[in-house]
Structure P
Amino acid sequence: MEARGYSLRAWTARVLIAAVTFMNLQAALQFLLRPRAYAWGFELSGVPGEAMIQGLGLLFLMWSVPYLFAVVDPQKHFLSLVTAVIMQFIGFAGESLLLMGLEEGHPLIVSSVTRFIIFDGAGLVALLLALWLVVFDRKASIKKA
């Protein structure tokens, strides 16, 4: 089944990538616009804490660029999709290592990092599924040609 030149697999991949992109952008905007609401979860406070959280929001925004290209056309921008998968894996793995290395006595940070692990882990699963669908679709289109 194809719509506007895209297979159902390609559209499904786009929806998965779009969902992860939306969640990343939503987190970026929350951190940028409401830093005080999140600073406490990292044991930060005041102007320095808010600036740090806004800096994280800017990083989330910046990191979303390859995701946006992949959403537009995961076939054409295949490298952007691969880049997004790698970035998502780095986030998930890095946060997991960070959590394992935290000293006891920081339950707020543990809770915040755990939320990031869940967030990035779910995004990684969605992006890996999207990547698999796009690769499968690419192979199918090569066989047709």
Structure Q
Amino acid sequence: MAAPKRKLAVARFGKKKAFEKKHFNYGRWTKGRFSEAVTVTGPAKMIFLAGIGSEHEQTGKIMYPGDFAAQCRYAYRKLKKVLARNGAGMADVVKQVTYVIDARHQKQAGECRRDAYGKAPLPAHTFLNVSQLAWPDMLVEIDVIAMVPLR
């Protein structure tokens, strides 16, 4: 009896499903701000990025101390580069967490995020205010998970 179960499992998982990503918003207030849920069906490569802030890529020096908007833009530029190196773009991000040390930057962070995503669908998103980030002078850090179809 164990053999037929194994055959069924192989047959069921042996068929390749198409990759499909869907974004959902259930409340009107969330539209244009973030997706409340993102589902992915089918074979995919998951890309987990470490938190990205305004550290210079080579030296680690914090860029633009005291300038939230500049740090935010710089972090997204770095994030896009890392995604590209892994075969992904902003449209492939399914989950994002934004960490700030001052909740008063929420509006600026939202504007910066919308600019960074452009016409790409916004991912599921969590915005957190924390007491400090990894390095003094860091004002924002962005953590994302992206998924791309297996090729």
Structure R
Amino acid sequence: METIVMYTDGGSRGNPGPAALGVFIETLDKRFGEFLGTKTNNEAEYAAIAAGLRKIKALIGKDRAKKCRIDCRMDSELACRQLNHVYKIENGKLQPLFFEVWNLMLDFGQVEFSHVPRERNTVADAEANKAMDGAAAAAAQERMF
């Protein structure tokens, strides 16, 4: 089974605050970030995982996706443990995000979640920060006019 390695990160400046996601699909050499508006860090983490899974499916197609193993690597211990059924999801805002990821998993042959140290997730982190910085710069420019 073909394996696709994906790194995800979500962040917010303030919790909640301006938030963004970052994704690095290492196997396909694709990376992107997206500003999310006002969210918590954990909401941004889940948004990153969902966005990454959707992007992989869009890039490789439905048929190939069904035959792939996705290795999702993240520095969010909470999201990783929740997705691996180690921790319960007690935050009501995270429950629908969990189910969104869970439903996206059905598009693939296998999806695994693993925790990595922050130092091994620098590309996804940089994409999230770039998206937050871009949104902050756009807001500052808007205030000038």
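List of remarks:
- Computed 13.2, 36 for Rg and Dmax of the Cα atoms in Å, for residues 32-95 alone - originating structure among P, Q, R: R
- Structure from which -28000 was derived, helix-only ellipticity at 222 nm (-39500 (n - 2.57) for each DSSP H run of 4 or more, over all residues; to 500), options P, Q, R: P
- Entry that produces 23.2 once mean count of other Cβ atoms within 10 Å over residues 48-55 is calculated, selected from P, Q, R: R
Any read-out appearing in this document is the output of simple, stated calculations on the displayed coordinates, not a laboratory observation. Here the structure is a predicted model, which is why all the values come from computation and not from measurement. Cβ atoms are built from the backbone, for glycine too; each structure is taken alone.
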